[in-house]
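See the structures that follow.
Just so it is clear, none of the values below were taken in a lab; they were calculated from the coordinates. Since the model is a prediction, treat every value here as computed from it, not as a measurement. Cβ atoms are built from the backbone, for glycine too; each structure is taken alone.
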Structure P
Amino acid sequence: MQMMNHEMKVFTGNSNRGLAEEICRHLKIPLGEALVSTFSDGEVMVQINENVRGRDIFVIQSFSNPVNNHIMELLIMLDAFKRASAYRITAVIPYYGYARQDRKVQPRVPITAKLVADLITTAGADRALTIDLHVGQIQGFFNIPVDNLFATPVLLDYLRTKGLKDLVVVSPDAGGVERARAFAKKLKASLAIIDKRREGANVSEVMNIIGEVKDRDALLLDDMIDTAGTITQGAEAIKKAGARRVFAAATHAVLSGAAFDRLNASVIEEVIVTNTIPLNGEGRSCKKIVTLSVAPLLGEAIRNTHNETSVSSLFV
């Protein structure tokens, strides 16, 4: 009986082709041939243009803008590979959108992060691979194995070249304290927290700084920057409290709405992000933004998954 050849193949939708190509260069394999397009009415159409029977398939797709289109592309690709008799299908989702809708914050609202996890599983994924989920418990929303990598080593390698003095890592809100504390420990830096309080309706928020930032270089750390309101307001508060310089770092550069205007007008000297989401033209021209690549990190995770070896060595 002939043994199946569980050769690794990597495919991508249209959300972040540049990252997928970089991952394939790291792995020294060609990017898989697939046509992902739309009919004239907007329906997504997928055609896999090579044999994937018995292959170990990795589909790279970030849930970036337009989020719903990119989710639908992934779901249809997963279904296509399942029906083409792939041996195993791993959904590689560098940025998992809808992650902020992870619980019921008021009556009669959905838990959309769980719904999206169910869709991915039903469509045919056997595993999922992500980076910096908004909250770690989203891994439990899946009924398949999930590896949630951290972009920490990528960010740390860059920050160590900056020569920052008396660094303090600042969490922009109470929810990010655990992330900031772990980061500060690795950089041998101190920790500060921004406590935001709204004292009444239609009254602006009061920012209280818990920790010492005066005459120090400050790094505001978050998992994502969306409209940049929180990060720029926090930077202003830190600067007023006497910080020498203010930097910001985040894994996911969502950057929607007035984000670029806010960042350009802010006291932040440098905004450090990764390429889990591709920057648009405005983002690429923003001189404050520095983009780091997570392709080697994802490439090694894909290699280890394919070889059935531990991925935990990448969880630093």
Structure Q
Amino acid sequence: MKLQTKIPLKRKTQNLIDYQSKILLLGSCFSENIGDKLSYFKFQSTQNPFGILFHPKAIENLITNTSNKKVYSSDDLIYQNEIWHSFDAHSSLSSASENELLNKLNVAISLTNKKIKEASHIVITLGTSWVYRYIEIDTIVANCHKIPQKKFLKELLSVSEISESLARSISLIKSMNSDAAVIFTISPVRHLKDGFIENTQSKSHLIAAIHTLVNKQDVSYFPSYEIMMDELRDYRFYAEDMIHPNKTAINYIWRKFIDTWFSEETKSIMKEIDEIQKGLLHRPFHEDSKLHQQFLLKLEQKKSSLQERLPFINF
């Protein structure tokens, strides 16, 4: 008896992710979930230097500014509720100090430029097709920073607008690094503040646009959204807000991602790292016992053995 409908996933045979890979993750909050997993397993990964970016235009803007090595100045900032913000970045970069924010932005641009040029894989997670245009300067923003909504126009990007935006992003990435494999995915987080029907329309625009580009120029698609909506179609896989995937769902989708993109040798190393990570989190009842000291010695031996093979790994 089948209790689930499974999304058919084709295992990759080329450009697999391993411990020599350098991975850059950009986009919505689900890229943070995957990024946290990569960080736990000690991959060479970087996530969202400009913070969470929800829509294609924000990501295109970041990649464009990165390619042009943009230098941010005071003219690029806004002051709201005693905090300095950038319309190009998430509020996590905002600061009470103008100079501090400018430094954060310019460091992040340099870092993103470096990471794109080095990357073997760039994972881009799209969250929504809905965007907000700041009326005063007629510009689509990455984040509204709690500025009153009356100062923005809300717009739905068309499939062609998204497709063209993504194509420009890919072209810029390839101009900086022709070897990078680009992996698109759609965030399984539902943006229900836009409305139920509006969220479905938004996600469908993203999916349709991405599939005009898939299988071209090393562009791939991983069905995070479809796995959540179909294989995990039960509220026990959601957090308390009934919107975000819970830990079980994230782990499930992560396992599917591993099975699709990771080599068997890489999976074996991940098991070693998982054992070490769990060992480091272990809290004994009797720290000075002989048994615990033996445990710590074995743990150090495992760490040393792994670091001899992969010197960039730190615990």
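At a glance:
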{"quantity": "Structures P, Q, by relative contact order in percent (Cα under 8 Å, 6 or more apart): label with the highest value", "calculated": "Q"}
{"quantity": "Structure (P, Q) behind the derived value 1.00 of FRET efficiency 1/(1 + (r/R0)^6) of positions 56 and 160 (r between Cβ atoms, R0 = 25 Å, to 0.05)", "calculated": "Q"}
{"quantity": "Comparison of P, Q by FRET efficiency 1/(1 + (r/R0)^6) of positions 48 and 264 (r between Cβ atoms, R0 = 41 Å, to 0.05) - largest value held by", "calculated": "Q"}
{"quantity": "Structure responsible for 14, 46, 31, 9, 0, with P(r) over Cα pairs in 10 Å bins from 0, in percent, for residues 184-287 alone calculated and labels P, Q on offer", "calculated": "P"}
{"quantity": "Origin of the derived value -9000 (helix-only ellipticity at 222 nm (-39500 (n - 2.57) for each DSSP H run of 4 or more, over all residues; to 500); candidates P, Q)", "calculated": "P"}
{"quantity": "Distance in nm of label points 7 Å out along Cα→Cβ at positions 72 and 280 from the coordinates reads 3.0; which among P, Q", "calculated": "Q"}
{"quantity": "Of the structures P, Q, the one that 37, 21, 18 was derived from, the read-out being semi-axes √(5λ) of the Cα gyration tensor in Å", "calculated": "P"}
{"quantity": "Origin of the derived value 2.5 (distance in nm of label points 7 Å out along Cα→Cβ at positions 88 and 296; candidates P, Q)", "calculated": "P"}
{"quantity": "Comparison of P, Q by distance in nm of label points 7 Å out along Cα→Cβ at positions 80 and 216 - largest value held by", "calculated": "P"}
